[in-house]
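Each structure below appears as structure tokens.
Just so it is clear, none of the values below were taken in a lab; they were calculated from the coordinates. This is a predicted model, so every value here is computed, not measured. Cβ atoms are built from the backbone, for glycine too; each structure is taken alone.
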Structure 1
Amino acid sequence: MNEYSKQLQDLFLTVFNEGASDLHLSSGRPPTIRVSGQLIPLSSKKALTGEDTFGFLSAILSPEAKEQFLKNREIDFSYTFEDHGRFRCNAFFQRGSVGIAFRLIPKNIQTLRELNLPPILEAFARKKQGFFLVVGPVGQGKTTTLAAMVQMINKERAEHIITIEDPIEYLFSEDKSIIDQREVRIDTRDFHTALRSMFRQDVNIAMIGEMREPETISTAVTAAETGHLIFSTLHTNNAAQTIDRIIDSFPPAQQNQIKVQLSGSLLGIFSQRLIPRIAGGLVPAYELLINNTAVSNLIREGRTHEINIVIETGSEEGMIDMNRTLAGLVRNGDITPDNAYLHSFNPKGLERII
């Protein structure tokens, strides 16, 4: 084991011991971790050089992956650290030196209850077919939420589940279900190819790490229409924006068709944020859109700007409004009013109920 491998092990142990979510290595500053949303430089460590960061990367990349990195100037990959857990990693160049961002993926998959997520998500995990999306900015727990839903299925019933990820994050241990996990570029060429192959693999449920292009979205929606349960994520803020993003990713001539398909196959859209808890740690705030007759009509007719009103008035059907979630967290003393306003889609509306 070379010196960089030893230093990296020490840094990974710091991540686990400090309850950090991320580790950042970059030239010109000491290693930095993120704890409860806050970046904390490890002041006991010296500032890293470009030689250091390249040395760290060389210690964990295969020769083939290293060659790919030098060619493309960036790379996504995963790394397993002994029996502690896994990291989702991204290496990149900045000002001519290597930077690396590590996101910790816990070894154990928590339940929806342990994640403080609403019990209604269990109902979507028990569906036999349809399209369910978890959305939000980067680093807000989308993958963790989907992993909890897939694990619930795995424990409850016998299904053939496939995950298509870039890179693979949570590792599932098969219980009642068969679970095949495919990593883009290693096990399959791309998301779209893997999804298309799914139709010949007797798959019941697919979890797509991210929908990045129209071909993947189109195939996912078609799969949801033809008897599959499809879970995926998008980097969008809320339900209305998510629907617009999906439709706008297609050429104008195809948009009516995707509206019709989406209006029929969509089960729901769950938007979440992780907010610093006053007592320490993070707590989720969320919004849930459930596709009912009214929502289906709005999607088909392109009236997505009216969806927020449906969510606000649809609590009896199980819909959850982000402002009401935030107001509840403030009243319970979980988060500060300032953080509630910061994460609200409609701060003026929040002001009326807080």
Structure 2
Amino acid sequence: MSLVYTCAPAASGAATARRNKAKGRTVRLRHPTVDIHCHVFTPEAATLVKDLVRPQNDPYSFFHSAASKQTDARQAAALVPKLTSIAERLKVMDTEGIDIQAISTAPIQYYYWADGTLALRTAQLINNNIAQICAVHPDRFVGLATVPMQVTDYAVRELTRAVRELGLKGVEICPHVEQEELSAERFRPFFAKAEELGALIFMHPHGFPDGRRLADHFFQNIIGNPLDTTVAIHHLIFGGVLDAYPRLKIVCAHGGGYLPAYAGRIDHAHAARPDARTKISQKPSSYLKKLYFDTIVFTHQQLAYLAKQYGTDHLLLGTDYPYDMALPDAVQFVEKTPGLTERDKALILGGNAARLLGVKLPKAPPSPR
């Protein structure tokens, strides 16, 4: 099955003139928007590995309860066109007021479990697909690559190709590589290359690798996704990665997990215990403030807290299209968050992503009267 490329490219300036229909009313967007958190699926890559897939290759679903597996199965048919059809994607973007999507692979296609050579081939297929989507609709999509993190040399090679040859703007990675932490020494060349290329790193989880306690009630997603990001950020900070590569641009999905709301504990531990400061000398929270977070936190209070604690220049609009854990009415969620100025909203909705990705925003349409 191939992606559908039947839509004609959007006309120049279409985002400026486009009206978005929502809940029976016609409105004009106040601020140009960039969605940093949205996924595509590449069937050709799935076909390449289909005979090698084993249940344990995917801990996210492996630890699901029977009820969660049944729910996922029921949703699969509806998800396929949303993940593969550009026509369907553009329709939803126009309805939801999204000018640009920064598209990245569905996490199920990380394929970190595969043999390195095979994983490189799947990454190339996925990245070629993403690049083609961006080429057909350059004013609506920018691309984030995937790379075979299990073989660092291959990851560096494919990231370089994706950025320099395909024109992708960054890379999506899992918070762990087959239960190995990203702070491991062998991953340093990857981070060095990402810093050198100026590539944005979008860190997106795929459940929690040891999900034995998270089987029921969809906890593997509800708790497991933000928990995996939380653990990874701790390792990136305390393991010295953010110290070694200060110019990294790392965006953490789901509001950064739990650490951004509980950062006092890491500073206390760093001051109280020598084993908590073996790699870094500065307060851990000082490194945390170098990271970026998407807006998928579901409450205005949490978004307002992140804005106050880390600055509105460190927040990016995210939807999690097209999954059921997506943030509903994501643009309006930001617009209606108390305490944000119009400048704050402009940064969160698109300005910050445009700066980090190096893309030009469409001209802002007039506000409604």
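Each of the structures 1, 2 was assessed by distance in nm of label points 7 Å out along Cα→Cβ at positions 115 and 331; the largest value belongs to 2.
Here distance in nm of label points 7 Å out along Cα→Cβ at positions 155 and 211 was calculated and came to 2.1; which of the structures 1, 2 was it taken from? Clearly, the read-out refers to 2. Source structure of the calculated read-out (relative contact order in percent (Cα under 8 Å, 6 or more apart), 13) within 1, 2: 1. Out of 1, 2, which structure matches 20.9 when Kirkwood radius over Cα pairs in Å is calculated? Value 20.9 for Kirkwood radius over Cα pairs in Å corresponds to 2 out of 1, 2. Ranked by distance in nm of label points 7 Å out along Cα→Cβ at positions 163 and 275, structures 1, 2 are led by 2, which has the greatest value.
For which of the structures 1, 2 does the calculation of distance in nm of label points 7 Å out along Cα→Cβ at positions 75 and 307 return 2.8? Only one of 1, 2 returns 2.8 for distance in nm of label points 7 Å out along Cα→Cβ at positions 75 and 307, namely 2.
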